[in-house]
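A short reminder: the numbers here are calculations on the coordinates, not readings from a lab. What you are looking at is a predicted structure, and each value in this text was computed from that prediction instead of being measured. Cβ atoms are built from the backbone, for glycine too; each structure is taken alone.
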Structure P
Amino acid sequence: MTNTHSAAKLVGPVIRGFDPALAEAVMAAVERDNPDLPVTIDDQGGYVRIHTPGRCVLTRATLEDELGYTYPITQLEQALASFSGRVLTSDDSIEWYLERTN
């Protein structure tokens, strides 16, 4: 985890701070799902920015593993205050990106 990052364009979720366990699980899952990217965490109390440069993936399997229970990834939308970049969702993952690679 990186607390600061260069001027690279960052993408990813901004999680509302009302559920600290969910925010912690998303942070850990993003780090696991993006092992080759530095993860920037900005905890402002009321919200937590979780960003990576260029592309950020969050999978349902990793999030559920971090939470310890079944969690429909589409339900995460309710906890999002915002996000940076464009977003692509499915039943199994959410991807934030600047430009499509495929």
Structure Q
Amino acid sequence: MANSNMIYGSICVSDIPKELFKKVKCQDGKERVFLNIKVCARKEVGKYGHTHFVSCEPANKDERKEGVNYICGDMKEYVPQSNTPSQEAINAAQPANDDDLPF
């Protein structure tokens, strides 16, 4: 796996057990809903290039239920694509026709 500072992906919110969502009253007085997650690196790259997975498994073993799949998403490393043409592409490009230039 390449070294990357960012990973991206998605989670399936509809498959997360509702009891794992925690409603918290914040300092500004608003109630917000939180979900504790952890992002783990896969041992091997997945079928679709996923390098990480997201789990919402409770930290407390007593809260875990047998048979429940707590993996709720897949992620992969973000590899930025350069928009700059390579030197080979520049060398192979056709020269601009001066007649087409507006100045």
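Taking distance in nm of label points 7 Å out along Cα→Cβ at positions 48 and 80 from the coordinates of each of P, Q, which one would give 1.7? Answer by label: P. For FRET efficiency 1/(1 + (r/R0)^6) of positions 64 and 88 (r between Cβ atoms, R0 = 30 Å, to 0.05), find whichever of P, Q sits highest and give me its label. Ranking P, Q on FRET efficiency 1/(1 + (r/R0)^6) of positions 64 and 88 (r between Cβ atoms, R0 = 30 Å, to 0.05), first place is P. When relative contact order in percent (Cα under 8 Å, 6 or more apart) is computed for each of P, Q, which one produces 34? Label of the source structure: P.
From which structure (P, Q) was mean count of other Cβ atoms within 10 Å over residues 16-23 calculated, if the value obtained is 11.8?
The correct label is Q.
Given a value of -1500 for helix-only ellipticity at 222 nm (-39500 (n - 2.57) for each DSSP H run of 4 or more, over all residues; to 500), calculated from one of P, Q, which structure does it belong to?
Structure of origin is Q.
Work out which structure the value 57 belongs to, where percent of Cα pairs over 22 Å apart was derived from one of P, Q. Label of the source structure: Q.
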